[in-house]
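Listed next: structures, encoded as structure tokens.
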Structure I
Amino acid sequence: MTLSLEGFRLPLTPFALELDVTLSAHVTAVFGPSGAGKTSLLEAVAGLRHPQRGRIVLSGRVLDDAAAGVRVPPRQRAVGYVTQDDSLFPHLSVAGNLRYGAGRGVARKAPLGEDRIVDTLGLASLLDRSPATLSGGERRRVALGRALLSTPEILLLDEPLSGLDRPLKVRVLEHLLKIKAAFPLPILYVTHEAAEVEALADEVVVLDAGHLVARGAPADVLRDGAPGRSDRHLAG
């Protein structure tokens, strides 16, 4: 599975996000300070923003091509996108929220399996509950489950540990590691926390003011002092 951004340019304020890169790691962390363009990158892959020029190609399938006028709608991209605000439906139970993702979009491979996803994320005891009764960590796990049930070709995670206290961060991170171990699904993971990169990522790309300024193994890139680095740890 590869994600390519070829001659990609997306105007932002006060700069433009400009990338020419191909990503193929299991988990790629998109790292950098606030306002570097990390979330805008996820939104472009998800189809919520479109490049002024260049192409986005997911495993040979063109999602955006500015020159050719190609703009594949979000539902047809086979992308699972988990935003910072979870976006759970308050009128549906946890089970209803999970199943909302099933069968949506364009499934290009066999479903991952509801029972397997529920077991991996520890959601069995929550299925009948309302989102209003869930903790922040539980809401994140439900959002992850819903994205997985959509049978995505890539999972986009926008700071999934933000806003959680340390014990909840540790627990959600444990479930993210379970997802990584259980499903051979490429993940693009936005964060500005070095501890998350070190714990989860196989590769890290560092953005600063819309430009890729470093790329490589997390230990090497973070050792060299990436912009926006935080030395806080999740445990200890």
Structure II
Amino acid sequence: MADDTSQKPEQDQLPGLATKATATQPDSAGHRARLRKRLLDGGSGALADHEIVEYLLMTAIPRRDVKPLAHSLMKRFGSLPGIFNADRKALENHVGMGETSAAALKIVALAARRMAQQEVREKPVLGSWQALIDYLHIDMAHLTVERVRVLYLNAQNVLIHDEHVGDGSLDEAAIHPREVIRRGLELGAAALILVHNHPSGSPQPSRADTQITNRIAEAGRLMGITVHDHIIIGREGYVSLRAKGLI
């Protein structure tokens, strides 16, 4: 694993990355001060995406020019969300990175999830639909595996439990209709929303997605639990099976 707090051998350095501490050099100090001022004085567009990454890395690696490192991370992971949602080991083992700098990036993803989750938990889900979609997109759009979740709601449609059912293709090997409804009865849920992601990026539902959804909806009707929707999340957006008339 790369060590982000110690000096690196020359071959481990990124192109343009100084091997000696640079924080005391006037140009580096001035650049950091300008970034800080733009961050504090500006709005949401104060910093470019790579500059956000650079600023976070500055806090973790204070004695090095991290601008080339920020650019290399953007090139490898493709976007700001791609970096923040990257596997921790992939971040740690990236040339010039390490555990400390990886943690500086991962904390942003965690904070974003917590804020979005709080928005969802404070209001009835059906009355704050965009907040729910924002939360799910932050949490799932950039996953590299297919993940299945069930959001259980009370009679007021407030989220009472967010259950991670499993990872893998959405079929009865991954999610069992009777188990989904049984868990809802245990929680005292009145309704639920099924959620899963498509790592391919496209949220368009498959035939299996529709079939398993309707099996769960039928089991729910027999036991008094309403299936409000099945949401599929992808990097390109989301699809509501209810809105498409598939439930």
Origin of the value -14000, where helix-only ellipticity at 222 nm (-39500 (n - 2.57) for each DSSP H run of 4 or more, over all residues; to 500) was derived from one of I, II: II
Structures I, II, by FRET efficiency 1/(1 + (r/R0)^6) of positions 99 and 155 (r between Cβ atoms, R0 = 35 Å, to 0.05): label with the highest value: I
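Given that relative contact order in percent (Cα under 8 Å, 6 or more apart), derived from a single structure, equals 14, which label among I, II identifies that structure? Kindly include the intermediate steps, with their values, before the conclusion.
Values: I: 27; II: 14.
It must be structure II, since only it matches.
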Structure from which 44, 18, 14 was derived, semi-axes √(5λ) of the Cα gyration tensor in Å, options I, II: II
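Coordinate-derived values only; no laboratory data. Worth saying up front: this structure is predicted, and the values here are computed from it rather than measured. Cβ atoms are built from the backbone, for glycine too; each structure is taken alone.
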